[in-house]
Structure 1
């Protein structure tokens with residue numbers, strides 16, 4: 001069964017994840033959702049589950065992209081993945 005993606009929601013500021021030898025540039029709710037679903041090689045903690053739900057809802061509703069960004073950053077921190085941005089936020 002193929003999952004249908006909704007409208008991509010760009011973030012005000014992209015973030016970069018440094019996970020071992022992999023670096024991900026994440027600039028939208030869809031980017032975050034796809035990384036969480038397809039490229040997350042860490043334990044499935046509560047922050048990841050929350051981020052998956054928020055990112056999925058963010059593509060299918062008027063929920064703020066900032067909510068998805070915050071949830072994604074929290075999931076990365078839970079997994080001890082380095083999170084970087086130009087502004088440091």
Structure 2
């Protein structure tokens with residue numbers, strides 16, 4: 001059951017990215033939207049899901065740093081492979 005929930009949660013992340021395409025989305029925004037969709041997850045879990053989806057080739061990520069404030073975030077975009085996955089070309 002846990003694997004099914006993780007798959008649904010990752011699918012939700014892909015849907016969020018597709019809805020915002022071609023613009024990227026930061027992990028904190030993704031966390032907020034996934035939680036609004038009914039999943040209770042923290043930022044760490046979102047980052048783990050982001051890198052899982054990146055390893056699968058479904059999304060691309062870039063790290064944005066602000067060294068002056070010691071901040072970094074990951075901006076994610078859906079790839080063509082991720083769109084094909086959502087459209088059922090699996």
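No value in this document is a laboratory result; all are computed from the given coordinates. It should be emphasised that the depicted structure is a prediction, and the values quoted were computed from it without experimental measurement. Cβ atoms are built from the backbone, for glycine too; each structure is taken alone.
For FRET efficiency 1/(1 + (r/R0)^6) of positions 12 and 68 (r between Cβ atoms, R0 = 41 Å, to 0.05), which of 1, 2 scores largest?
1
Have a look at 1, 2 and say which one yields 17, 52, 26, 4, 0 for P(r) over Cα pairs in 10 Å bins from 0, in percent, as calculated. Display every interim value, and only then the final one.
Working: 1: 18, 56, 25, 1; 2: 17, 52, 26, 4, 0.
It was calculated from structure 2.
Suppose helix-only ellipticity at 222 nm (-39500 (n - 2.57) for each DSSP H run of 4 or more, over all residues; to 500) works out to -17500; of 1, 2, which structure was it derived from?
Value -17500 for helix-only ellipticity at 222 nm (-39500 (n - 2.57) for each DSSP H run of 4 or more, over all residues; to 500) corresponds to 2 out of 1, 2.
Quick one: Cα extents along the principal axes in Å, for residues 20-59 alone came out at 25, 21, 14 when computed from one of 1, 2, so which one is it? Each step should come with its number before you reach the end.
Values: 1: 30, 22, 13; 2: 25, 21, 14.
Source structure for this number: 2.
Of the structures labelled 1, 2, one was used to calculate relative contact order in percent (Cα under 8 Å, 6 or more apart), giving 32. Name it.
Matching structure: 2.
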